[in-house]
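Take a look at the structures listed below.
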Structure I
Amino acid sequence: MAERRQPRSRTTTRATVLEGLLRGKRTFRQEIAADAHLTEASVSRILSELQGAGIVSEERPSSAHGTSRATVVTLSKDIWVVGIELANDRLSVGLGDLDGRLDYVERKPARPGLGQDQFERLFTESLADLARWAAERGRTVRQAAVALPGLTPLPAGGEINPILPWDMPRLRGFLARALGDVPLALTNSVIARAAFHRYRAEADYPPVGDHLFLFVGHGVAGVLVNEGPPLETFRPFELGHMVMRTGGAPCRCGHRGCLEAYTSLGAVSEVVDMTANEILRRGDQFLDTAALGPAQRDELRARLRLLGLGLGNALNLVRLPAVVICGWPSLMPPADRAEIAAGMAESLLGAPGPASPALHFIPPAIGNDPRPALAYAAHAFVRSGGHERDIPLPVPEAA
């Protein structure tokens, strides 16, 4: 695992401590000090601040013999965050705690190619429903996150979105007005997905150090995951819109022949003769390879090989020791998944051999939105060092 940098500012020291708790759920003070490269005196001071703000708590569990052991530090279960996600042709809104427990969820249909005006109306309606529910129960929040497909930051600042070609400054202004004083993190859907699997599905997530997280779902995209400093954990890495075949199949980005056009769930649904809604309904059980005909199985292998070809090209630009693949390829038998490595061997410089990264496969958790956005909201909260104000959700005016 990459070594964490020595934290310097109050925000980074708090963020380092909190991110460790978000990943480990509960730990001892000595472990926090070792993980964050802080003295135990510094950890005591930070934990005192965080306890005063109601962000962490300590308990002294009893052993099997009834004797008390050292105190265990955990994140508070009384801090609420909001996750809002546009995915699977619907807008999903959820409110939950830092541990990922959802207390509220609502999903409204959102057609493909949703316009900005339509999104704003749908968002306003959904947020108003949540705000009324939260007000009736006295719930306040400390962080919100909105996850959108295609959101791409620009090197000079700002962002673009070829999947949702909206006015981005207008979008940020709308979200800021709608959420009022609630801190907002706007992110790409695949980064939210990476946060979910890293923080919520850790039992399936391999301890691989710095790596590429590759999501193969409704879209195809990558995230560079840095296991070191918590302020720079996730960075988007474009891969799905790499053109593999000039003049090939049309892609939702407007180009033709993109990797996504052949390997996304939408593309695979045509191969297995199943609608996108049926895949969403069945979730991770949608792909029964035993029921597929020989031609279907061969075509899926060909798609996996193409995925490996694109992956190898991408890794020629950024060398990483491991790739964690999340999506329908994880549901295929190991013998079929080997086509990904075969495709990489055709494009990755120095492969096969020591240059080839280790490939790990984890379940995709199809249709679990808005849990990824909720996980990213928890990440954004700890990344900030922990916002200390509990803020009521405003009821927005009708768009």
Structure II
Amino acid sequence: MSRVSSGIWIKIIAGIIVGLLVGAVATYFLYDYIRPQPSPEIEHIKIGVSYPLSGVVAYEGRHCLDGTLLAVKEINEAGGIGGRYMIELVVEDDKCDPTEGATIAEKFITKDRVDIIVASFCSAVTLAMAPVAEENDVLFVNANSIADSITEQGWEWVFRVCDNSVKMSEALIAALVNDVGWKEMAIITSDDAMGIGSATAAKAEIEKYSGASVVAEYYIPRGTKDYYPYLTALKDMKPDGLILPMDAMDGAALINQYAELGLRDVGIGISGFGGFEGSEDFLELTGNNAEGLIDSTMYSPFIEPLNPRYEKVTNDFRSLYGYSPNKYAIRAYDSIKIIADAIERANSIEPADVREALLETSYTGPIGENLTFDDKHQLHRIILIIEIVDGEHIVKFQKLV
């Protein structure tokens, strides 16, 4: 936390907490509202949903759940999937804890008897839950975990809808090296599956470019507040820029300390790794300190809408919850929509039928048209490279990966 602006931080964080509490009430009533009512003409498909709704990444988990609920609301209010299946959710809080996640996966399968599992945010939790689903032939759709290892296991029943660390690295590092001119880079990230996987992918991509290198890397627990020791060391090293595969709230704390220590003033740039610039609360916490940030993401609510679908989901989310969605919300939204599309095409909720339909997915959503899964069950996605310039969010380029 900034040594000179702790009072401002307290006020901003208090405002965010109030906003989250108000939004949480809206989420609760929406969850109750969309719960399908018994009907002899309509069958139910039960989906187990697990995200971190408490703990250090509850902010991200809340976005994931709200994106999920928006998609379910749209589907159920339209009469269900193909007019035949209504979605029923079983929601759990995995707290970004792998042990908790594995227990929840067992509960979903043995007690709740869900048809499909959609989870999670933290890669370590997804890596704990997915094997349980795989062993029981239960479809598992990962909405928001980017560790590349998730789609390297050869799992038959596991699909990933979000972009992964390797694909994000391809787009981001190309922009930083070729367009921005970075050669020497440092990485600060979390000491877990997401952070280690993202750093590994970024380093491998950097090594492909002649003269480019990683001069320092730091792996730090999520929720860390004091980044001064690492930033002070980097100020002396003077790399061209910092790459930050971090959650939005951790990233906000780091970037404020980066600005306070004057790293930008000595020519050290900053790059997110997946959507800082698309987070309303991150921008409120950092203000002008985020100027010049370069980020890779698949969605931002602050750019010109890419198409009418993009604009509609952004506006619908804001109208429903009173705040802007970030990429986590849209990934979760897409996950439910892709599942619904597969069920409608299969005209069945039998696991094998839905799995085969998922393999034939050609999804047109808010971002991208005719998106397909590869042979590892990884969805091809559009990656946007966005820079904050004079407070404006400018799309530098976009790439299908």
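Throughout, read-outs are computed from the coordinates displayed, never taken from laboratory work. Only a predicted model underlies this, so the values are computations on that prediction, with no experimental measurement involved. Cβ atoms are built from the backbone, for glycine too; each structure is taken alone.
Looking at structures I, II, which one was volume of the Cα convex hull per residue in Å³ calculated from, given that it came out as 123? Here the read-out was taken from II. Here percent of Cα pairs over 17 Å apart, for residues 200-279 alone was calculated and came to 57; which of the structures I, II was it taken from? So the calculation was done on I. Among the shown structures I, II, from which was the value -12000 of helix-only ellipticity at 222 nm (-39500 (n - 2.57) for each DSSP H run of 4 or more, over all residues; to 500) calculated? Computed on structure I. Could you tell me which structure in I, II was used to calculate relative contact order in percent (Cα under 8 Å, 6 or more apart) as 22? Source structure for this number: I.
0.75 is what came out when FRET efficiency 1/(1 + (r/R0)^6) of positions 72 and 272 (r between Cβ atoms, R0 = 35 Å, to 0.05) was calculated for one structure; which of I, II is it?
II
For the structures shown (I, II), mean count of other Cβ atoms within 10 Å over residues 120-127 is largest in II. Can you rank I, II by mean count of other Cβ atoms within 10 Å over residues 80-87 and just name the one with the largest value? Comparing I, II by mean count of other Cβ atoms within 10 Å over residues 80-87, the maximum is at I. If you line up I, II by distance in nm of label points 7 Å out along Cα→Cβ at positions 264 and 368, the top spot, with the largest value, goes to II.
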